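Trainee: Below, each structure is written out as structure tokens.
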Structure P
């Protein structure tokens with residue numbers, strides 16, 4: 001398979017899939033933890049040119 005995937009109106013490349021699965025259905029990523037993780041994700045995306 002090629003480097004990119006194609007559908008009717010879209011061409012894309014997806015290398016990463018991130019899933020958070022908490023044991024219970026309530027927000028566990030709140031406050032400072034949420035901001036820290038969001039900043040880390042932004043940093044990784046900038047580093048990978050995403």
Structure Q
């Protein structure tokens with residue numbers, strides 16, 4: 001996972017939440033989610049929401 005230092009400095013609470021996602025998104029899942037947005041015409045918000053359910 002890649003996060004800008006500036007983002008973590010502005011929002012230090014993100015570190016805790018992003019840590020929970022560490023190791024949960026592999027290459028195949030990322031490809032699937034990108035496909036849903038690019039080909040399936042779903043919004044990134046919708047795809048992210050469905051992943052986090």
Structure R
């Protein structure tokens with residue numbers, strides 16, 4: 001299974017594992033310029 005032109009997955013489970021890791025990275029580690037450089041999780045914690 002191909003996603004875009006960069007990754008080839010041999011099973012749906014492999015794709016799901018990759019997507020889960022990417023989602024964690026996006027929400028917990030990747031700074032978001034629309035959130036003033038905070039990650040989405042940091043932004044949520046600041047609002048609490």
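Trainee: Of the structures labelled P, Q, R, which one yields -18500 when helix-only ellipticity at 222 nm (-39500 (n - 2.57) for each DSSP H run of 4 or more, over all residues; to 500) is computed from its coordinates?
Mentor: Going label by label, the one that fits is Q.
Trainee: P(r) over Cα pairs in 5 Å bins from 0, in percent computed as 4, 17, 22, 22, 19, 12, 3: which structure among P, Q, R?
Mentor: Considering all the candidates, the number was obtained from Q.
No lab work stands behind these numbers, since they all come straight from the coordinates. None of the values given here were measured: they were computed from a predicted structure.
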